[in-house]
Structure formats: structure tokens, C-alpha cells
1. Upon calculation of distance in nm of label points 7 Å out along Cα→Cβ at positions 36 and 308 from the atomic coordinates, which of the structures I, II, III produces 3.0?
2. Could you tell me which structure in I, II, III was used to calculate helix-only ellipticity at 222 nm (-39500 (n - 2.57) for each DSSP H run of 4 or more, over all residues; to 500) as -16000?
3. If Rg and Dmax of the Cα atoms in Å computes to 21.8, 63, which of I, II, III did it come from?
Structure I
Amino acid sequence: MSSTPGPGLTLARVRGTVGWGLFAAALLLYPIVFADAFYRDIGVTFLLAAISASAWNILGGYAGQVSVGHSMFFGLGAYPPLLLYTLFGWSPLVGVPLGILLSIALAMAIGMPTFRLTGHYFSMATIAVAELIRIFVSTWAFVGGAIGLQGPATARGWWDVTFRSELPYYYLFLAVLALVLAVTAVIERRRFGFYLRAIKASERAARSLGVPVRQTKMKALVLSATFTSVAGSLYALKTGFIDPDSGFGILVSVQMVIVAALGGAGMLFGPLLGALILIPLQTATNTWFGGSGSGLTYILYGGIIVLIARFEPGGLFELWHRLAPRRWRGGDAA
């Protein structure tokens, strides 16, 4: 049998490359074509959701370690930029690496005991830790307590990352998303990525084949926590405000899980597709129904969870590969 790809496979790869190239061009041109502040804000929200879900996807998608407490890393990334500005008047950018270091330290502290757990026990442990941190932060006056922290109202310079237009935030977030996807793409093709998929399939089988299971899961958790912390920092820089619920709230974690699962957990562009669908829906409910839209968000999330669990656990990408004709999937020519 020849190892040379068939014409159908080659054509499918070309179509896929062209398709994603056009999508990347659309992302670059979106804030120029849709110059209204409302649509640009939707674009920024979409990019932030895609970054967060892609960061979660490294651990929850590829390794199958479903964390529902990733908001702890998001909050640890969001608080230091505004805390250092409040205490010392420093640029919020100084707090970004501090948030990353705190998230890595927390990931290592949590990973050692919790990775002895599997399945829903691991998920429950991450929820418990995140909720404990949220409660602690909400009662700690040093970090603003339940009121939270605010950033600079007006920019003293570019280093405060406080812009009146959404455009700089959009391209900053887009650059970070490109970095996260690039790192994930490299992981997919390296031994580390094969280890993660083996662990997801069966930890016992992976261990029997010589995969360093605990070390691999720890590396995935640290990398996932790092990018989630960056997402939290971006959120704080953009909004100029953070409180326990917006930083450490359970809904922050749930959104990461649903965005990744909706598009396709364990797939490179799954979180991107999930964010592309979920964020406009969430924005629409909040716009159409006003204050009651926040309650509908929970209903929307719950409904998506039920539909994914019942009909397509692999997400929309898996549905596409299952239903699309073979000539579009890149199957062998007849």
C-alpha cells in the first residue's frame, strides 16, 4: 500500500487550509468591517472566551482531566494587575507575570493531591478549591473583599493598557489567541500530545506502556493554568475591574468547559468554534431580555450541557466528521 496521500485527502487538506486561512483573515478584518463599539466588544468577548477555553482544552480536552474549577487560575491572573496598581500605582502589566507565577504555584500545589483522583472526583475537587478561594477572597479586605478592585480610570500612558477604543484590545487578544493555538498545535504533534491522548483514553493502559502519567498531567495542568491566568489578566486589563464573582465565580469555569465541549474538546479549533456560537447567543439573550438575560445564561448553559451529553459528546467538530460526505472529510477516493 502506498503511503502517498490520495487525491481526496490532499484536496481536503487544501480546502481545510484555505478555509482556516479565510477565517483568520475574517478575524483580522472583523473590527475594521464592523467598526461599531458594540460589535467590537462582541469580538473582544469572543476572543477572550476562545483563549480561556483553549487554555482549559489542554488539560480537560486532550488529557481528559475535566476541571470545573479553572476560575481559580483566571482569578489569580486577574487580581495582581489591579492589586499592584491599587497598592503602588504600578502599571497593571507588572501584575501579569505575577499572576502567572501564582497560578503555576497553585497548579502544582493542587495537582499533587488531586491527580490521585479520577473522573468526577477530580472535577468535584477542583470545584471545591475554586469555591474556597472565592469565599476567602471575598472576605479579604487586602484585595478589596466583596467590592473588588479597580484599575486606572484614565491612562497615564500606553503601559496602563487603558484604551477608549475596543480596537487595541481586539488585536491584543487576537495575538494571545494565536499564541495559545500555536502552542497547542505544537503539543498535538509532539510526544507530549500523544501522552495526553493516551491518558485520556485509559490511564491504566498508558501507564502500562510506560507513559509517565502523573508528570504528564502535571505539565498539562501547569501549561493550562498559565494560559488561563493570562486570560484573566486580559479580562482585568480590558474591564478595569475585578471582584470575586467575575474572577473566581463558578460561571467562569462553566463557560470554559461548555465553549470547549460545544466545539469539540480535545481538538485544536474546537474552543474557537464553540466561542463563535456561544458568545453571540449569550450576548443576544442579555441584549434582548435586559437584566433577566443573566438568568437565561444559566438556562442556556444547562441546555447545551444536556444536548451535548445526550446527542454529541464529541462536540460539533465530531458531528461534522460523522455526518459530512466522505469527499468533504477527505476520505479515500472510491
Structure II
Amino acid sequence: MQKHNCQKVIGSLVVLAGLCFSGAASAQDSRFFVSTGNTDHKLGALSRRPSAGKVETETADDFLLNQTTVITGATISGLITPATPLANIANVEVEFYHGFPLDSANPNPLAGKVPTRANSPADVEIATATRDGNLGSLRFAPRLVNDNALVQVKVADKILPKPDNTTHGEGPVTGEEVQINITFTTPVILPAGRYFFRPEVLVTGGDFLFLSAPKPIVAPGTAIAGDLQAWIRNTGLNPDWLRIGTDIVSNPNLAPTFNMTFSLAGNTVIEVGTPGQANCHGKTISGLAAQFGSIDAAAGVLGFSSVQALEDSFTTFCGE
């Protein structure tokens, strides 16, 4: 009897060790990272928060998720012009958009103030995925890369509705090249699909020009299946968007289309419920515990401050 009990205990320990190893392996395998690589200094496209005397201007580029993903951080590269102390970077806000015609009032891609809306970001952002430094849902840390960088063409002020959209940009510009590292203190949860990433930066006494990256993506970037080009809009164009390369710059000698320089990092989750269904939250929490070994471990790996923060975020994800 004693021998049998010992065998049961040993067997249980072996199973537990296997589960722990499996959870660790799953956590390791779940890491998500996408990057468009290094900037090519061909384009600087304005992406700024609204402030006194300055209209909001948004620049967005696409990425693809193959399964539900918890995004914990990002990097963006840009040109600060005119040159100004890094302390003048006062805030960063990040939004994520579905592709048109989702979240859009008019599904006709030929309607509106632009040549087309096909493959553009939606009219409005995914509200639950917005993160803002001023609200404490993200932290940011800028790093100076080059104190005197040159960009071949700037797109900032001449963002006009059709038929005047092809302005060819505003010529070359110099400034401080910076990389801004962003941590989402409240991680962003998105189901599988194609999305647009839109960061905005508020600079006291200057502007942030989102820098372009090669298209197609080259090393050290990671290829994005069906990679689309970058889009831009300002308050006057909203809710429509223009293609920066095709509609505005329109210069095949410079680049017919552009990517923007950014990366996103986080973890994929493999067992999640379906948003809107009654068992979504319970299935998701059970799946996370199985994938990462425990719900506490899941909260730590996925970047949540606590189990309760994880529970709350997935409650929102499930639409409960």
C-alpha cells in the first residue's frame, strides 16, 4: 500500500513537471514580434497630437495577426523638426484601426474626398485598444539616434482632398532622428486579422515626422503577408484617408509606396473564447491557465499588473 501511494505521488510529480514544462514551452513559443525594419530616410509623414494652433494629423501603417495577440509594447522612429530637447516630447498616443469598410459610415470605397478608400484604415479607431501616455495606459522613452538626419520628402501640411491631393510632398527636411520605445501598461488584446497602427506624438515647439521604411520589407524587418502601404489624414480630411505614396507623393523615382518604421511585440494566445458568446471569458481564462501553467503566470508573461487586470481586460475583449 505504501509502495503504491509512493508510486502515485511520483507519478503525480512527473505529470506536474510535464505540465510546468509544457506551460513554459508554450509561453516561449507564444512570443509575437513584427517589425518593418530600419528607416530608409525617404519620407517623413506628420503624426501629431492636436494642440494650440496645430491640427491633428494621423499616419498609419498595417500589420497582420494570425491569431489572438496580447501586444505589450512598440517602437516608432521619427524625425523631430525643428531640433528640440527630447524632454519636449510631451506625450504619445497610440490607436489601432480595422481596415475599411469596418467601423466606417460609408462602405463605398469611391465616395468621399479621396481617390479611394480600398485597403485604407477605417473611419474610427478601435476604442478599447487606444493607449495614451497622459492617461497612464502607456509609458514612453525617447532615444536620440542622429542629431542631424535628412529626409528626402516631408508630408505634413499639403494633405488635400481630391482632385488636389497629388502635391508631391514638401521637399527635404532635417531634424533629430529619434526612436521612441513604448510600453503598454494596459496591454492591447486583438483577435486575428489585419490592422493599422497609428501613433501620434506631441512635441512642444516642434513636430514628429513618422519615418518611412523600405517597401517591400527587408532585413532586419519581418515580412508582413499582403503588406499594404501607409496612409495619412488630417482634421480637414477626416474621416477619409489618403495613400501617402500613391495619392500624395506620386513619385516612382523616390518610392511608389511607403511603409512606416515601427515594431510591435507581445504574445499570442492559443485557446480563447469567441467575443460575444456566453462562454468566452471562462474558456479564455481556462485556456490561458493551460497555456502558461497558471493564471498568475499568464498575467506575468502577458504584461498585466495583476490577475485582476488580466481578468478585466479579457472581460472587455469578450464584450461582457
Structure III
Amino acid sequence: MNGSTLPLAVILLGPTGSGKTALSLELAKRFNGEIVSCDSVAVYRGMDLGSAKPSGREQARVTHYLIDVANPDQPFTAGEYSRQARAALRDITERGKLPIVTGGTGLYLRALTEGLFAGPARHEDIRERLRTSATRRRSDWLHRILARLDPASAARIHANDEPKLIRAIEVCLAARKPMSEVLARDPLTGFRLLRIGLNPPRTALYDRLNQRCAHMFAAGLIDETRGLLARYGPVKALDSLGYRQARTVLDGSTTKPEAIAAAQQGHRNYAKRQLTWFRREPDVHWIEAFGSEPETIRLAADLLQANLYIQPHVQSNAAI
């Protein structure tokens, strides 16, 4: 198959609160699509308000994947997301429908499209020996060890980044070759990717995020968090934005208004980081508006229609 005959998969990306859900639902309705969520919190059952999942009505309108697939006390990695999302893409396409990947977790999207480093499994005994030895020696000891084993990796890892240095040395020792030689990714194949990015005006986005955070708390986020803590305990998933601030109310360290303000600030900061991450994505058609706006829907639908059956000719990060 050449590029022009491969099936199309749409990727809607952008910061939290930019209207990706609204746009994905509209495009799915118009183009016989199904939606693959790309959200690291929406994968967890019961974490509904803080993740701003599509509502039950919205999920009934269009088939969704990768929502509510794990309990909060079950680790769910980017690698596991990639495996399940790729299977969903194939399933959707084989049934003659259009896959629409929608969400804001950049690492999950990178895992889906580019694959992840497939290095050796963790060796806790090696890690512990390296940590113990590092505490007894000069601060640059780990970096000097890596420089002898793998100069290429040492050149790109900062001398003070202990976790990455330990992992690189661990890989060298376990694989018996430099990590730079065993780096391997498994990029997504068999699809043409149409990336559409949403980048609404920053002030309007921040206002929407402030309102959405306040609504989460008003809708019962603290009670939802209380129930999750009672069932699963203080698991890592409950350190997510919104839940983290709700927990401070439950433990008495902040008031509800203080938690709302902290969640609002956290979401604004997160949106900024997301945009920085997504600006590195290749060949994104950026739309400088919210996904729910009629003009955004028209522009996205025109892009999709133009790319359904032909190899897209795009300019990297071109703004519409």
C-alpha cells in the first residue's frame, strides 16, 4: 500500500478545556467515526468529574474507547495505552468507520504514534547497588560510569539527572551493550494521520478552565474523591489535578475555596505545558479557536473531507 491508499486516522489535540470533546463528537457524527480517548485519567473507573469525561449521553451517541478500562489502583502505563489504542484503531477501521483520537495526554499520544523505548525490564538489584554506590562517591560518579559504558547517552543526559543515569547504566549492564544501540521504537504503521490542533485565545481558555474547575467542585468532586479514597486508598491516580486539591479539603489542610483556586491555577499551568508539548508534534493543522465554535467545526470538517482519500500535503504546524 502506498501512503494515499492507507486508511485515515484523525488526531485531535490541544490543551485541556479547548473543546476537543465537542469537536470529536461533531466530526464522528458527520464522518461515521468512533472516538479513541487519549486521556491518562479518563482510563480510570469512577474518576469522572475530575477527568471531565464525555457524559453518559455523549458516550451513548458515539462509541468511545479507552474510557473506564482500569481501576484507580491498577497501574496503567503509556505502553499499555498504546497497545489498546492501536487495537482500537484497527478494529474501528476494519468495520469501515473513521477512528478519531481525542485527548490531551501528550505521552500517551507519543506512545501511540511513535512507540516507546523497548529496553530491558527493570532490575531493582542493579538500581539499588548504583544508588548505594552513588551516595558514597563524587556527585558525578554515575555520569562518569555512563560515559565509559555509553558516551552517546552520557552526552545527552545531564550529570545531575540521577534517575535517567541509573536507568541508562542499568540498560547497558542488562543488555550488555550501550543503551544508545538498543534504543528501539515501534512507530504506528498502516494509517495516514491527520493532526488537528486547537489553540483558543489564552485569556478565554483560562476563563473557561476557571469556570470548569469551579463546576467540578460544585458538582461533587470532593464527595467523588472521598468515595474513591474509601475504596482504593491514596493511590497514585488520585494525585491527578482536581483530585489532589479535593484531598486537601478532606484532610483539613485547605478550605474548599482555597482548593478551587489551587485547582484553577493547576489547570492553567497544565494547559500551558500541553501547548508546549503539542507544538513539537509534526504536521499539525492549528485552529485558533475552541472546538465547539461553528467555524472550527467547518474548518476541521473541510480538512477531514479533503484528506479522506488522498495523501495529505501539509505544512508543519500551519495555523488556520
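No value in this document is a laboratory result; all are computed from the given coordinates. Keep in mind that what you see is a predicted model, and the values were worked out from it rather than measured. Cβ atoms are built from the backbone, for glycine too; each structure is taken alone.
1. Matching structure: I.
2. Source structure: III.
3. Structure of origin is III.
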